[in-house]
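Asks: Below you'll find a set of structures to go through.
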Structure P
Amino acid sequence: MTNHLKEFQKGIESLAGRYHIWQVFEDWTEAAAIELHQATHVMVTGQKNPEIEKQYMDIVGRYNPDDVRKVFPTLFLHVVEGLQEPCDFLGQAFMELDLGSHWHGQFFTPYHLSKMMAQMTLQEVPEKEVLTISEPACGSGGMLVACAEVLQEKGINSMYRMHAVATDVDQTCFNMAYVQLSLLGISAEVCLGNTLSCETRKCWRTFASVLTGHTIASLTNRKRLIEMPREIRQDTFEAWGAC
């Protein structure tokens, strides 16, 4: 059986020639995030975002064209295959590649601990409601992956019954979280910003968020509407339309 984590590490290391290994990891995760975001953008608008596409071309332009054609897609395949069983694949790869020292001593919570915390938090899940989760320092998104897995184990369709806002101040964490949440079909808004200062530089919706129509704004408005007195709710429905 292929050890996709080990093969992913080998692929990253094979590209580390002109660049440090942390730079290769950073570039690949950003390229992968852009590709996934562009696919979602095409679904919504019918075309790619030219500004983001330029960023992608700048990244891949640093590498040998053969590596871009062969190694980049192979790395992506290993991530896809590695996520067949829910896990924090990229967070674990980050730690296995010993990249934490470069990123200011970052340490990602081992997935089994994330799973334990998710099980403790989600012992009771409200019926029919969409569960909204805020992760203010999301890292690679492992905690949200664990929450989705716990819901699935309870027989709850996590794509439709869970929506997350995942924020991190670090670009590489943003990229890792966006890649993993997108590939696992988790409805989320992944934001690059500082939760403490309420600064948001960009926010990308995953494909599942677009597919379900879930956003934190729409879900908050829906909840407020449901909690309104009946006569006010009717007037609001007429003003907003059936949200």
Structure Q
Amino acid sequence: MNNFYEIQVLLLSLKVAICAVLISLPFGIYIAWILEKREFKGKIIIQSLVNLPLVLPPVVIGYLLLNILGRHGWVGFWIYEWVGFSFSFSWWGAAIASSLVAFPLMVRSIRSSIELLDESHQQAAKTLGASSFKIFFTITIPLLVPGILVGMVLAFARAMGEFGATITFIAVMPDSPQTLPVAMFRLMSTPEGSASVFRLCLISISIAVFALIISEILAKWGKKRLGAKC
């Protein structure tokens, strides 16, 4: 197996992981804020749904996506009829699957920062006549940047390693897009693929270790920024 194939797999995995993070980010911030700052009926249900991908087999997530967004799915059928596009068997499908699996990690990281947030800055700005919208985007979000970055890094690492949901939703066909884990799985069944599997394995481990180190550094920075003890 040549190096060009491995580079293609790595670039596709990076593209999928980055898109997964960008898909999750606005929803992650909103859900984390609501869960930490609001009390409402059914909150525990929302919390359970957010954390469900942590305990649910990834294959189940892929199966549900296939039945919802697949070419013959409940929603995917109409998307294909209207615009001729199907999320299944495309790298966009991999990004959606990865974003769902990584979503709980992002929400948890952002919630941790919100929990440490000192509201005195917001109260001072409110006293001076600033709107809630302006306070949120000019004071709150900047204070939460470290926690948001931690969530993004962890979500990125999880998306890079996503396998079960991806192979179920988009990679069941031989010519489907192949991310790092999917490529490794397929190469393991070929005698000439052992060297490529080893190299891709080292890349995956390096990315995971680097992401964890960066997330720890960012978490400590966030605690100092918010005035908490590390």
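Where a number appears in this text, it was derived from the coordinates with a stated rule and is not lab data. Model, not experiment: these values are computed from the prediction. Cβ atoms are built from the backbone, for glycine too; each structure is taken alone.
Asks: If you work out mean count of other Cβ atoms within 10 Å over residues 109-116 for P, Q, which one comes out largest?
Replies: Q
Asks: Check the numbers for mean count of other Cβ atoms within 10 Å over residues 85-92 across P, Q and tell me which is largest.
Replies: Comparing P, Q by mean count of other Cβ atoms within 10 Å over residues 85-92, the maximum is at P.
Asks: Looking at structures P, Q, which one was helix-only ellipticity at 222 nm (-39500 (n - 2.57) for each DSSP H run of 4 or more, over all residues; to 500) calculated from, given that it came out as -18000?
Replies: It was calculated from structure P.
Asks: Can you tell which of P, Q yields 17 when relative contact order in percent (Cα under 8 Å, 6 or more apart) is derived from it?
Replies: P
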